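Rule-based calculations on the coordinates, nothing more; no lab input. Just so we're clear, the structure is a prediction, and the values are computed from it rather than from any experiment. Cβ atoms are built from the backbone, for glycine too; each structure is taken alone.
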Structure I
Amino acid sequence: MSLVTDVYRATREFPKEELFGLVSQLRRAAVSVPSNLAEGYSRNSRNEFHHFIGQARGSVAELETQVEIARNLGYLSAERAGELLAGLAEVGRMLTGLRSWSASSS
């Protein structure tokens with residue numbers, strides 16, 4: 001959830017013309033990570049949880065790409081992009097651990 005907050009804060013200063021473009025994409029992908037985990041967990045099936053963890057991992061990959069695009073366009077400083085990417089790497093590691101757990105416990 002802190003990743004979502006970080007993305008929302010980082011995108012506040014993006015140009016207004018990006019509000020319905022890159023800002024929207026970044027925010028939706030960020031919200032998708034915990035949302036997929038919540039939905040998958042609520043299904044009461046480890047197989048379905050495993051599937052939704054995969055969806056969350058896909059959203060992390062989208063975010064990594066979008067952060068790089070924002071950095072390349074000068075919307076994010078190299079430092080801020082690095083902070084977001086480090087947070088995404090941490091979330092990715094947690095999702096990998098959860099996915100391994102959900103697969104072995106099926």
Structure II
Amino acid sequence: MPSLVVTEVCYLLGARLGAAAEADFLAALGHRDFEVIPLSSADYARAAALVRKYSDLPLGAVDASVITVAERLDDHDVATTDRRHFHAVREARAFTLYPAL
């Protein structure tokens with residue numbers, strides 16, 4: 001997962017499920033259950049271009065970073081709870097979104 005996703009996941013877990021869920025996620029990161037991928041300068045530039053291009057959504061930094069890193073890694077499998085942006089972004093239409101509906 002792109003590094004920008006960590007803060008959003010922590011926020012959502014804490015807000016919706018409580019501190020224990022957020023702590024469990026952080027512990028899982030500490031155990032390397034998830035790979036956190038830092039963004040490069042090129043990734044930030046690509047994410048900025050996507051945010052500008054889709055400013056009418058608004059796409060946002062986190063979703064743009066997911067698209068950017070998936071493109072860079074040529075990984076078409078994306079986990080998200082926010083499907084509406086991925087369906088609207090042409091560059092993301094090649095992705096398989098999970099959980100599958």
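Computed values, structure above
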item: Top of I, II by distance in nm of label points 7 Å out along Cα→Cβ at positions 11 and 35, largest first; result: II
item: helix-only ellipticity at 222 nm (-39500 (n - 2.57) for each DSSP H run of 4 or more, over all residues; to 500) derived as -18000 - corresponding label from I, II; result: II
item: Among I, II, structure where mean count of other Cβ atoms within 10 Å over residues 51-58 as derived comes to 12.9; result: II
item: Source structure (of I, II) for Cα Rg over 2.2 N^0.38 Å, computed value 1.13; result: I
item: Source structure (of I, II) for relative contact order in percent (Cα under 8 Å, 6 or more apart), computed value 23; result: II
